[in-house]
Structure I
Amino acid sequence: MKKSFVEFMKAADMDEFNLIRDSEYGEKLTYINILHLYIISHTEKITASELANKLKMSRPAITQKVNDLEKLGMIVKTQSSEDKRRFYISLSREVKEILKEPKMATVLDAVDKKFSEEKKEVFKEILDFMADYVNGVDASE
């Protein structure tokens, strides 16, 4: 089971990586830029400070990368309505469009067609447990 899981995760990660790398932006990006985009895409609201913490990088280094990605039109910064000093980083509409249809997105359609409702419910329960476990949520219930 571990080998199958690792292979699936590698395929999913490489699918998203290749979508960005092979896009019109690909030639302008470094691998670290793609890593930043990957983390931003998987975080609903993230600030430069939070991104710096996740990547264990300095705030000035992240600020420079964020500014570079913003100049390329790959991310947008949105000012918080509660705290005007706080800005959230998200993917631009164009980049979201690039990532909209990865091959991995169609895997759920294939699972839906191939497996019974009972098997899909067990699969969902396992995925929820794994996500909670990785995110540090008490999944023992």
Structure II
Amino acid sequence: MGIIDAFENAEFRNRISVLATLIKLSFADGVLDEAEMKIIEKVARNYGLHDPDDLKFIIKNFEKYSLEPTYNYDERIEQLYYLSKIIYADGHIDKAELKLLKNSIVALGFPPKNVDEIYETAVGLIADEADLDEFTGEIKKVNKL
């Protein structure tokens, strides 16, 4: 296997881990609802996962995956964007979702000292229906990079 193949496999594993984390966040309140499923399906398509059976497999086995952050900072912010959209999809964030998102922020490689501010900013932006570009800019300001 060449270095390019290894990179592509790492990228694929990263994308699967993000999808699994989205699913985990969706089930945190006990229910994977339609709004959450639409987000998961959109992210899956964006990640090149078009076979519904592949997504069903990830949904069935989501607990076997842990979040593997990418090295690219903007991609980590994009992953945070999708994770934030999932927990706010039903318009309510419960304690289990809050805890999982905060843990995910750290798992994505953001400094633990910035977690609360990043969380508050991310959820506020999602509530205000910010697009990915606005979300990225604001998270960068909060994370002071």
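Structure summary
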quantity: Given 3.0 for distance in nm of label points 7 Å out along Cα→Cβ at positions 98 and 114, calculated: source structure among I, II; calculated: I
quantity: Per relative contact order in percent (Cα under 8 Å, 6 or more apart), the highest-valued of structures I, II; calculated: II
quantity: Winner on distance in nm of label points 7 Å out along Cα→Cβ at positions 18 and 34 once structures I, II are ranked, highest first; calculated: II
quantity: Source structure (of I, II) for helix-only ellipticity at 222 nm (-39500 (n - 2.57) for each DSSP H run of 4 or more, over all residues; to 500), computed value -18500; calculated: I
quantity: Which of I, II yields 0.95 [Rg/Rh (Cα atoms, Kirkwood Rh), calculated]; calculated: II
quantity: If distance in nm of label points 7 Å out along Cα→Cβ at positions 50 and 122 is computed and equals 3.6, the structure in I, II; calculated: I
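Coordinate-derived values only; no laboratory data. Note that the structure is a prediction, hence the values are computed from the model and not measured. Cβ atoms are built from the backbone, for glycine too; each structure is taken alone.
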